[in-house]
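Participant: Below: a set of structures, written as structure tokens.
Computed from the coordinates by the stated procedures, all read-outs in this text should not be read as laboratory data. The shown structure was predicted, so the numbers you read here are calculated from the model rather than taken from an experiment. Cβ atoms are built from the backbone, for glycine too; each structure is taken alone.
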Structure I
Amino acid sequence: MKTLNSPDTISGKEGRAYAKVDGNNEELFFAKTIEATIEKAKGEVKAIGKRMTGYKTTGGSGSGSMTLHYLSPLFRNMVKTWKQTGKDIYFDMVIENDDQESSAGKQSTLLIGCNLDSVVLAKLDGDSDDPLDEDIDFTFEDFDILTPFTKF
């Protein structure tokens, strides 16, 4: 019987993320959290003789979110370029989980064709004793698992 060894769970603090923007790799060292999700699109399949509705996957869409320490101009400059030129900026992102204590190993995920939904342009918060952060939502058009976790 298999059991879970506590050290094999993945620490969310162990890893890194990079955005490839205009050919330059920008390390997202100021990220607090990054999450990317695939949502499958499904069509209903109804048939005579079946009381239950079936579903057929017909596509998918990728979206994500990041919470960042509010200190980098990287994403604000992207929307500024879009505003000034009308040219939207798409970029790729690599997210690596790399907890050396876990025998699951390293996982590297590539998000392709990332595009920002919203960016915080300016922020102040006189009520908070915490450093400023910002939430950024994005979409992506494709993905690849470059290095998967080791199978258990």
Structure II
Amino acid sequence: MALARILVDGYSLLHNWPELAPGRPRHSARARDELIHVLTRYHDATGEPIAVFFDGAGARPGTPAGESNTAVEVLFSRAGQTADQMIERAAHRFQTYGEVLVVTDDHAERDTVAGMGGMTASCTNFIRMIENALAELRDELRNHNQAERNHFSRPQKK
């Protein structure tokens, strides 16, 4: 089966990626925005559908309920609900459409998802996957641009 969706525990990933939005609090809007930007670039490189979940019950008033774009779905939990619960529910529901990959460093969450038949990845491994995919995309773009420059800089035959 094809990968139906990557489900990301947003704050778990942010806490494990200090290079992302350096100097910003991990629960800040700026850090979340930077994560969403990187996940969007990863989606552009791989085509994998992504949903990122944040605990939102403790968020400041005015925090949007969702900031989804076509590449990355962004969801915040409500009062009395956790991002983990939302991820478990989504993992269960998406299984009928294909494989689900859950990204979190919460071992209980990974065990629950694996028990349902879903795949899991640690945040460190997923960060590596993102960095590798973006490096491959940069290489492909550089090679494509070089080939285009070579094509247009050749002397024209008469």
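Participant: One of I, II was used to compute Rg and Dmax of the Cα atoms in Å, for residues 26-81 alone, and the result was 11.7, 36. Which label is that? Intermediate values should be presented prior to the final figure.
Facilitator: On the way: I: 20.0, 60; II: 11.7, 36.
That value comes from structure II.
Participant: A further question follows. Matching task: 209 is the computed value of volume of the Cα convex hull per residue in Å³. Pick the structure from I, II. Let's see the in-between values first.
Facilitator: Values: I: 209; II: 147.
The read-out was computed on structure I.
Participant: Can you rank I, II by distance in nm of label points 7 Å out along Cα→Cβ at positions 10 and 42 and just name the one with the largest value?
Facilitator: Working: I: 2.4; II: 1.4.
If we compare distance in nm of label points 7 Å out along Cα→Cβ at positions 10 and 42 over I, II, the biggest value is for I.
Participant: Oh, and also: Tell me which of I, II gives -16000 when you compute helix-only ellipticity at 222 nm (-39500 (n - 2.57) for each DSSP H run of 4 or more, over all residues; to 500).
Facilitator: Numbers: I: -2500; II: -16000.
The read-out was computed on structure II.
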